[in-house]
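Please find the structures below.
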Structure I
Amino acid sequence: MELTSQNLDALRVGFNTAFQAGLGQHESQYGRIATTINSTDLSERYGWMANSTGLRKWVGDRVVKNLAEYDYEVKNEVWEETIAVDKYHIEFDRLGTYATRFQMMGQNAAAFPDELVFSLLKAGFSSNCYDGQFFFDTDHPVLDKNGDAQPVSNMAAGAATPWYLLATKRPIKPLIYQTLKPWEMVSMDAPTDANVFNRKEYVYGTEGASNAGFGFWQTAFGSKLALDATNYEAARGAMMGFTGDGGKPLGITPDLLVVPPSLEGAARRIVGNELTGGGNTNEWYNTADVLVVPWLA
């Protein structure tokens, strides 16, 4: 292939077509547990999460609740993947594998939000959320009816493989996927580019800007106890008993059981079987969907 501008333009279009095809081949899971926020800056602040106080009967003047203000910030990061194409592979038509490589790059880009979101969920036992506590913690501060802070737990400590019970049907899901710049193809393929002159490489890549953060800890329960009916019942009960500041019930109803592949069988036995192993009615049947996530392996 002659290295004319017309041929190089056609090559770039072909690589981009393969990349776009790869983008469409991944079936994402992150949307089940993360609210997508379209960011407009290099970072976004979510301190407002602390100020969801609920309604009250209007008697007399409005009651302004001066809650603690939290400074929770999610900074966007820039991500990239790059492929170099040898000049002589172009000249002598040795491009057979490149379309597949660009297709894989597109698939990697499409799967990246899953990797980002579920890696953060997995790190929730040691990463801070908006109230300054770990997302999964035993002492989230919640004010009681007297205005005194009381510790509230949304986790169960143990040594077993972690699993997660989530409430995903509220405006803000347990996690946030924050996107600033969608994936796009970029290139350095002009004959005068330094990479072409010095290394005989035409360079093509993708870039995007995004990050993941935590939403309301009250919509999630993380457990490191064995995944069985007893511990599932305890986690579900804890979530449904969560209250906001002032002791008002939040009305949380968990609906999604998130597990790594190693716990798929246990999860489906708990919420997917109408009968228990002993032939009795399973009271937890269909109380939550099961989401098996390879990124949690």
Structure II
Amino acid sequence: MMEILKFKEDNMSLDPCYEFENVKVRGLQHKYPNTVLILVTNKCFEYCSYCFRKRNFDTEREVCKNIDEAIDYIKSNPIIDNVLISGGDPLTLSNEELGNIFSKIPKNIKIRVGTKALHFNPRRLDAKLRRLLKEHNVDLTTHFVHPDEITSDTESMLELLDYSVGGLVLRNQAVFLKGINDNPDTLVKLFKKLINIGIFPYYLFQCRPTKGNSAYGVPLLEGIDIVEEAQAELSGIAKSFRYVMSHKNGKIEVIGKYGYNSLVFKYHQARQAIDRGKVFVRELEPKQTWL
């Protein structure tokens, strides 16, 4: 008989995915073999109530304060080939601070920066920052969750980015949010709009069960129906996004339904080698939002 995994709201944590277990030096997390995450700030352009790192809003204890220490760790692990710069929002740092970080990362390592600047403050991507992105071959990961966030200012800045950076790759990571984008029409509009402005839909993340996030959790059994209905209205790259949860054990993709109340999952990335590529089925409760 399949185990029914229960999610109890009173167990909600400020770190439900146990990020602290992945910390190798202050501000650097190493969860997957070839990728490291560096938290360079706890400041944001806006402080989303559904944020999964809201624990850092009033403290810098998880922020990298010695970039040389982080770089030494990266250099000591030759399997690492990409670095995700996150926070907070890295683009709240000055161009000089960002340039210092980018310049110290080995040239053979891909740099990605996660930001909401293209929604909240498109003009932050000024000419100097655009040159920095080009010089260091930095890709941007945007965080649009609703089509209304893509404004005319966003579109104007993207035209400048395309002109000045050329090979820049932009991908979007959206969060699935109850009452905000949990319907097929909104997702279709979001992903079509992203494609039209040159941003590839990358992930649709299940909202993490962080303390304070219970109002935003979309039940998984409902979520897969919404996603499949949206994908039926999309084509090509617009439907290439993965519906995933960033679980403490890895990035788990939600594949589809198996019977009435079970879902098929697959480890898109796994913390433990034994789980890589693993496909499994779980029976779920109707309102369950997490594993």
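Please treat every number below as a calculation from the coordinates, not as lab data. Only a predicted model underlies this, so the values are computations on that prediction, with no experimental measurement involved. Cβ atoms are built from the backbone, for glycine too; each structure is taken alone.
Annotations
- Distance in nm of label points 7 Å out along Cα→Cβ at positions 90 and 122 derived as 3.8 - corresponding label from I, II: I
- Among I, II, which structure scores highest (criterion: distance in nm of label points 7 Å out along Cα→Cβ at positions 114 and 202): I
- Each of I, II could give relative contact order in percent (Cα under 8 Å, 6 or more apart), but the derived value 17 comes from II.
- Structures I, II, by volume of the Cα convex hull per residue in Å³: label with the highest value: I
- Calculated for structures I, II, distance in nm of label points 7 Å out along Cα→Cβ at positions 210 and 226 is largest in I.
- Which of I, II leads on distance in nm of label points 7 Å out along Cα→Cβ at positions 162 and 186, largest value: I
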